[in-house]
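Values quoted throughout were computed directly from the atomic coordinates according to the rules given, and no laboratory measurement underlies them. Because the structure is a prediction, the values reported are computed rather than measured.
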Structure P
Amino acid sequence: MAITDDRVPVTVLTGFLGSGKTTLLNRILTEEHGQRIAVIENEFGEVGIDNDLVIDAEEEIFEMNNGCICCTVRGDLIRILGRLMKRRDRFDRILIETTGLADPGPVAQTFFVDDEMSGRLRLDGIVTVVDAKHVWQHIDSAPEVKEQLAFADVVLLNKADLAEGEELDRLERRVRGINSRARLHRSTNAEGVDLDALLEVGGFSIDRALEIDPEFLQPQYPFEWAGIVASDGPLNLSLAEGPDPSIDVLLLPVATADEPGLDGVLRQATLAFSDEPLDLGSSGALVPGRLARIPVDANGAWVSLDLRPGVAYALFTQHGPDEFAMELGGPGGLVAPLLAREFAPDHEHDAEVTSVGIELPGELDADRLNAWLSNLLATRGPDLFRSKGILAVQGDPRRYVFQGVHMLMDSRPDRPWGDDPRRSTIVFIGRNLDRAELIEGFRACLA
């Protein structure tokens, strides 16, 4: 007898910067496939723009642009999925488009280590889009590329029209060397592959995930240390200068038992770490239940813990205590946690890869804009992994969508501005980006 799985299927769409994920997403949203799809978008950068690059569709689209989905915003992902499931009757499946710098492993893990998610959602597959022309510039230097390929159920070798046949054959061999089980397809502009091959994969393989990462089913968290503290008097937390200019900390009440544990509040802490932190300054009171950011300079920092007598609290810190010489103190001197636990550091990105987002009101002069972009991509192309924008051009009633990958760029008209105020937004992602120079250059294009 066949067993019906009535959980909602989820497809994770991933791929390095500029591979064509949004192009594929637009195709999925416009083709007649008879499914209602809820979309969750995540992008790497200061300015959210991907939502404007997605065509105006009836599907529900949620945007997450305050971090990378495989890191600090995983709590946001759980929260959005929970909100979606409250209107289960409005969609048939969920599609998650990750940032180009995401490791899909922690995203996939969400559907297996979180009991509530695994009971209502099933990961149908991970689709990785590859830029067949430019992937060679990143496959050995960016670990995210190999991670995206290793976890893929389906690999789409996109932009095949820009690569020679022999080059495509060599790329297929390289991909199969990383992941021999993934199904490979070649495409141009994300066309030429039946959508059923992408949306009906049939199930993500836990066994293969464990081959790639034996600790796949071990939860990963956006904090590196937690300890249980309790006191009938005031406590304070002192910090010395560390590797980052600030540290995020969270205090949660856990129990009044003599030996309280951490397991019961780990999910709550994960969700809290995705909230916007409250800036405490270098001194202040840490309020239970509210994520706080403490700036730490050469003078250190000192904050008080707002504790109730007889109640135990879990203190979560973004970094390990040793990195900031963290100490807990009370009237009688230093205080040791009742218990402490370390957590493996979460996924980290190449610190040299940064994003510059620019928003300017008004219209752009087309000639000056084209000259600036052409010169920028020609001289800085190798360091510009991805560039994209929504532009207001003087004398044209339509928005212009700008897309760039290294030295290739494309600009085409989109829907009319209508009554919306004219403004231009552009995002650059890459290495060695000069923020001041980019802002000055873009501002000089204003009409």
Structure Q
Amino acid sequence: MEHKNSMAGAKGGPGLLLKSGRIIDPFTMIDTAGDVLVKDGKIAETGKVTDVPENCHIIDVHGKWIVPGLIDMHVHLREPGEEYKETIESGTRAAAAGGFTAVACMPNTRPVNDSSDTTRFILDRTSDAGFARVFPVASITRGLAGEELTEFGDLLENGAVAFSDDGLPVKDAGVMRLALDYARNFNALIISHSEEPELVAGGVMNEGVVSTRLGLKGIPAAAEQIAIFRDTAIAELTGSRLHVAHVSTAGSVEIIRQAKARGVRVTSETAPHYFSLTEEAVEGYNTFAKMNPPLRTETDRKAIVQGLKDGTVDAIATDHAPHSVLEKECEFALAMNGIIGLETSLPLSLELVRQGNISPMDMVRLMSTTPASILGVDGGTLQTEAVADITVIDPALEWVVTEEGFMSKSHNSPFIGKKMQGKATFILIDGRIVAFEA
């Protein structure tokens, strides 16, 4: 694969015109045919652009969508510490290829991102080697131990955008209350990995008929739902902001729906695998379908789709979790949890559009505008003077997922061999084109 990186439209460049595309911007509620002019790294004009600057670089994007840059608010880049799985360079390359101009990376690295030194390391590496923006999420507790809070203020000042112990729940309810109370002083976001460990108790897939048939220890839906109920109750008590990661069950959707109705400051996300697959994907002891929380039932899958439709679930995030061959191609019970998702998220989300479950406007809101708002970062809009982070999508392009086609260093995806429809043609970051072509 060849990487192309153009400075047209970037700061100080001659300008860039994306011509004759479909402009979709949930922030301004615009869905119309037209052009987008980029100048000095910002959106200069949208609509029918007639006054084209001299020497402007023009790209005809007829038949394609021009949308605010997609933002994945939940990824694992593995650097520092596990660079054999993924690096900031390879992970952001995968992000850009998948249409993402920005990602928020979880703190369960080695060392854990629980200090400003690690946060700055991530940002420095992104500046040196990144193909997309990276927003570091710092840990709630030191070492993810669930005991002592990190220095929220210092971490925020050094570039952290939120706090999570993702990969592990904050087991002690008192510590979670303290974290939410402390976060309120900064209006900071707490992202909850909602799981009751005693109910998980060594489970490796969803508890139900399939786990029984396969002879695998199951994880009940209640393990997630009890933890979400606890954390939304604490958020209601403290008045703090809470974001629930990787929602996977019908009961979880309903708990969040009820919490929102009570005025709790809660948002949530799900991942494409939870609305595209069910526990049946584990048949044959397929470790590429092993994740945490696990794939659930068809009833749960439909409830996730409904949550996306009615706004209960606010965002689509990948939970991109690269692992090496040794960690996945082994006995099911021993395999690591997680799949890669940056390069398949967009076509799987477009499938919801083709099925009539959500509109194109809804999809862009779920994958760009709302993630930017929840994280409090720039992006998510094509309004004039906004940063020129843009994704250009060909919604009709058909392609097949292949192991060798991944930009990620890992290939642990249950979608290998699947025919997809829809792909990002290229992205712009600060008006600079980032594209990958065969």
Structure R
Amino acid sequence: MRLELPRMGHEVTVCPDGHTAVAALERNAYDCVLVDLDMPGLNGIEVIARAKRLAPDTEAIILTGKSSLETAVAALRQGTFDYLTKPCKLVELQAVLKRVAEKRELTRKYRALKRRLERLEGTSELIGDSRGMDKVRAMIEKVAPTNSTVLILGETGTGKELVARALHDQSLRAEMPFVAINCGALPENLIESELFGHRKGAFTGADEHRVGLFEVANGGTLFLDEIGELPKPVQAKLLRFLESGEIRRVGENDSFTCDVRVVCATHRHLDEMVSDGEFREDLWFRVNTFEIHLPPLRERTEDIPRLARHLAARFRKVPPDAEIFSEESLAALVEHDWPGNIRELVNVIEHALILCDELPISPEHLPGRLTMRGPRRMVAAVRAGVAGVAAKSLREIEMDAIFDALERCGGNKPKAAEELGISLKTLYNKLNQVSSLEKSA
């Protein structure tokens, strides 16, 4: 191999024992390590383990005359690329080395594409200078370099996935995959297969082998959003992984290990779910190693102007010194309660830019619920025009319920009508009545 592999285009370093090999790995970077199982000093499995710690991208090939199922399994668990038995022809080894080169080329292309996407979509920078966001950034900086499981808590739309991405980008796994899944977005009968994979024929419709997201994220980070929605059987399998690092595909009996850091998020109170029997207490203790509380937007209103400008710049190219918002529109943004948090702000900015042909964005470009004649103020106007009524009337209570539903649904009238249990036509009639009362008042 020392003579023939260079003729095939490879640079070769030959080491007489395991300790010399580790010393060479500490000095130089190698694409591939080729080891025997029995070697002086350190055996092949130990050399591979040290190589993976020093340079996780380095691939490993075992070439041995002692072929057994146990040694093959041990090698694969250490991340061995391939396992060859003696005698081995050079053409066979060359074919394996070619596959190693192809894999490394794909890895380089993946990282290049990832960098391009980051430039297009922006990084995982957390926008905001409020005290709450400063605390979140400080906690990310502390826990990101570790392998600890992190639980991100916060209301819907506060940007929990962005925090998870920041954790990944600042970790030692930043060059490896970041995989995200919303546990509440998949049917209960599919979530286990999605996470852990399945073998062909494991259940009706399993027409081929399926790689789970744990395998896809191997070496990187798996973000489980809305972990409170996981069914109990899947909670048990997740707990097993967190305790042993082992997973088992649906329909298989044998387990295998994956090196994945798990980051979880939820808007629900898991302690209450544990009390109600909806969430495993032992799993709660495992995922609750380190908590990050993400404040809602209404508690960091000082960040809204900067956030709004940042989002507007994402949707439309604007000069750095351009005035994007008028003072009145910025005031309307700051005064809003933002029940939908950052997600609602994104939709509002996109809505305003669609209506706004020329900057700056004015109040008339914003959705009606944010302007001075928004739902809350309309109700106040109606109340002010009803003289001599000390307590709320039935109409006022009714309109309060309607506008509360509209705010929760982000102004979506069909959704609000469904939530209220009334027809869309009835909702429009009620809103028209408020407009008439407001004009008369």
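Can you tell which of P, Q, R yields 24.0, 74 when Rg and Dmax of the Cα atoms in Å is derived from it?
Working through the options, I get structure P.
State the single structure among P, Q, R that was used to calculate mean projected area of the Cα convex hull in nm², for residues 300-395 alone, giving 7.6.
R
With relative contact order in percent (Cα under 8 Å, 6 or more apart) coming out at 12, pick the structure among P, Q, R it was computed from.
Structure R accounts for this read-out.
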